[in-house]
Structure formats: C-alpha cells, structure tokens
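Each value in this text was obtained by applying a stated rule to the coordinates, not by laboratory testing. Since the structure is predicted, the reported quantities are computational estimates derived from the model, not experimental observations. Cβ atoms are built from the backbone, for glycine too; each structure is taken alone.
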Structure P
Amino acid sequence: MLPLLLASSSPYRRALLERLQLPFVCQSPDIDESAQPGESAEQLVCRLAEAKARALAASHPAHLIIGSDQVAALGPQILGKPHTFERAREQLRAASGNSVTFHTGLCLYNSQSGRAQIASAPFTVHFRLLDDAGIERYLHREQPYDCAGSFKSEGLGISLFRSTCGEDATSLVGLPLIRLVDMLHAEGVQIP
C-alpha cells in the first residue's frame with residue numbers, strides 16, 4: 001500500500017480518518033479557497049478537495065493523498081466558517097427552522113499513477129426553531145467558530161437539530177468515510 005497523506009490540518013478530519021485504523025500523516029496544503037463566479041457549492045467542494053490533494057503531490061510523489069473540503073448551504077447562500085461569535089449567531093439565526101445542506105468534497109489522488117477519484121457527499125440538517133438565548137448559550141459552551149454552519153454535530157450541536165438526512169453521517173463532520181473506503185478499495189487498500 002502506498003503511504004496515506006491527509007491534506008488537512010483539521011483535527012476533525014484527522015479524528016475521522018483515525019477510525020479506519022490505517023497509518024497516515026497530515027500536511028496542510030496552501031491553496032486559494034475562494035469560490036469562482038457561478039460555482040455551485042458541490043462544484044466548489046469537489047474542485048477544492050482535488051486542489052488540496054494535488055497541491056501536495058510534488059512533495060509526496062508516491063502517496064495516496066486525501067483531500068476534502070466542506071461548505072454549508074442555506075438555499076443558494078454558502079455559509080463559511082464563522083470565525084466570530086457574531087457571525088456564528090447570524091448563521092444560527094438564519095438556520096433556525098430551516099434546512100442547511102452540507103456539501104463535502106472528497107478526492108483520493110494517487111500521486112504515483114496520477115489517478116484522481118472525486119466525489120461529493122451531501123448531508124442535510126433540519127434545524128429546530130432556535131431562540132436567541134438558546135443560540136447564545138450554545139455558542140458560549142461549544143464555541144464552534146471553526147465549523148461551517150456554526151455547530152459541532154459530534155457535540156452539543158446535535159441539540160439544535162430536528163432531524164438529519166444523508167447517506168454518510170461522517171460527511172457532516174468533514175470526511176465521508178464510507179465513500180473514502182470505496183476509493184481506498186479501488187486503490188487496493190484492504191479495510192479492515
């Protein structure tokens with residue numbers, strides 16, 4: 001098996017990949033993550049996932065490189081990471097009583113053969129009606145300012161949901177493991 005490289009500095013993606021019990025290393029790629037004009041959320045995450053994986057190919061010429069990117073979309077509006085309390089509060093107010101779809105792009109790039117497998121895994125969260133006091137209590141407790149959509153589904157953020165819909169719950173956290181296992185199998189990696 002070629003060595004695995006996770007093209008990310010995300011502790012959430014690292015923790016998810018550890019669940020597969022395969023040895024891997026992490027390195028953060030340096031790419032421009034700006035959306036292109038007219039680009040859909042799905043197109044954006046697929047393009048960025050591939051760009052992240054390919055950005056590390058020259059320095060890792062015989063690796064299986066995993067790139068992933070995620071955005072949240074409330075209708076046509078893309079919600080990025082809030083970074084601040086105020087922006088997180090705005091995002092959760094907008095999500096209250098609505099549905100937010102998380103688009104997670106995934107690329108497994110074989111830097112030896114040049115083969116790229118690319119997929120997108122959507123996952124929809126239907127939010128409860130949230131009041132300002134509840135939003136503020138949540139944000140003070142969990143401080144999800146580095147998370148698209150302003151919540152951590154693997155933590156207290158689950159209390160904000162009415163329901164969820166998707167094929168792979170791990171895609172909500174940022175790395176769709178079910179699809180990744182398919183890709184790894186296609187590269188001859190045996191799991192388990």
Structure Q
Amino acid sequence: MPAADDFIQPVVQSDRGVRLEPLALSHEAGLREAAADGELWKLRITSVPEPEQTRAYIEAALQMRAEGHRLAFAVVHDTTGRVLGSTSYHDIVPALKRVEIGWTWYAASAQRSHVNTTCKLMMMRHAFETLGCAVVGWRTDNFNFASQRAIERLGAKRDGVIRHHAPRRDGTVRDTVMYSMLAGEWPEARAQLLYLRDRPRA
C-alpha cells in the first residue's frame with residue numbers, strides 16, 4: 001500500500017502561460033494581492049483567506065501537505081510572475097489511487113479566462129497520466145452554483161449531496177455536492193477541454 005509521499009510529490013507544471021508551483025511562504029504577498037482583487041474573502045461560499053490570514057492559510061496548507069492529504073499550488077502568470085490564485089490536490093487516498101481537486105480560487109481579473117481550464121487540464125492530466133489515478137473528485141457548496149457549473153463543464157459526474165457536511169465562514173453549515181471522474185472517462189473529457197480552451201474567443 002503506497003504512502004501519500006510516495007504517491008504524490010510536489011511538482012511544477014506550466015501550460016499556456018500559466019504555472020502551478022507548490023504553495024510556499026514566499027507566495028504570501030502575491031496571494032494576498034490576488035485575494036484583494038475582488039475582495040474574494042467576502043464570499044461566504046469560498047475558502048479565500050482574509051488579508052491578515054494569508055500566512056496562516058499557507059501554513060495550514062503546508063501542514064496538511066506534511067500530513068500527506070493536501071498538496072496546494074500557487075497559480076502564477078508564467079511571464080510576469082504575478083500570483084493569480086491557488087488550487088490543491090486534497091483528500092489524497094493512495095490505496096485507492098484517488099485525489100480530489102479543490103480549494104480553488106482566482107483573482108477576479110483572472111476569472112472567466114482560460115486560466116481555470118488550463119489549471120484543471122494540468123492537474124487532471126498529472127493525476128490520470130502521471131499518478132495513475134483511478135478517480136479524481138471534486139466537492140463544492142450546494143449554493144455555489146458557478147462552481148457546480150464549472151465542475152460539470154470539466155466532464156465530471158455528480159455523485160450526490162452530503163447534507164449538513166461542513167461549516168461556512170459565517171457559521172452556517174453547508175450541504176456538499178460531490179463530483180467525480182473515472183480514469184476511463186478522462187480521454188473524452190480531455191478532448192472536450194482542449195477544444196473549449198483553444199477555440200477562438202469572441
């Protein structure tokens with residue numbers, strides 16, 4: 001049975017001007033600036049850190065990485081080095097060859113661009129083609145309809161809803177919508193995502 005640190009290692013990936021770097025304390029200022037672009041921490045259905053909590057957010061991610069169940073990335077503009085947001089592999093289960101993709105957020109100026117599709121392509125390709133994952137999962141707030149649509153555009157299948165599952169930042173408790181994609185579904189999903197990413201934009 002493989003250990004988490006044997007199954008998934010920190011890696012830098014780059015495509016279409018977007019780079020995924022393992023999240024580090026050196027990203028603190030850039031991450032704070034990205035969150036401020038749109039004041040994303042004010043959204044009750046996301047996990048974006050408030051400015052003064054950015055360092056603690058990174059430290060928590062690094063602790064989870066040390067424990068073997070999360071690998072967080074900074075999303076970086078490949079040319080300028082500007083931090084655009086963050087995303088993670090999490091709930092890593094080596095024995096089942098399963099990872100989830102989440103803790104994802106982007107600066108407002110990077111939303112509705114090719115950034116999210118490019119990041120998801122890199123992470124899904126690495127999960128299925130390098131790590132040999134049998135399944136990749138996603139989860140989101142039942143009221144985060146934009147996130148649900150984005151996950152469904154990836155080709156993931158809705159598995160169901162876990163009721164009264166996790167606390168929100170405002171103290172309420174959310175229902176969690178679960179999605180997954182099996183390895184056999186990846187080739188068709190990859191072809192569709194490449195088409196969506198590379199088609200001409202109006």
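Overview of results
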| item | result |
| --- | --- |
| Structure responsible for 3.1, with distance in nm of label points 7 Å out along Cα→Cβ at positions 50 and 122 calculated and labels P, Q on offer | Q |
| Label whose coordinates, when FRET efficiency 1/(1 + (r/R0)^6) of positions 58 and 82 (r between Cβ atoms, R0 = 41 Å, to 0.05) is calculated, return 0.75 (choices P, Q) | P |
| Which entry (P, Q) yields the derived value 0.90 for FRET efficiency 1/(1 + (r/R0)^6) of positions 130 and 146 (r between Cβ atoms, R0 = 30 Å, to 0.05) | P |
| Cα extents along the principal axes in Å derived as 42, 41, 33 - corresponding label from P, Q | Q |
| Top of P, Q by relative contact order in percent (Cα under 8 Å, 6 or more apart), largest first | P |
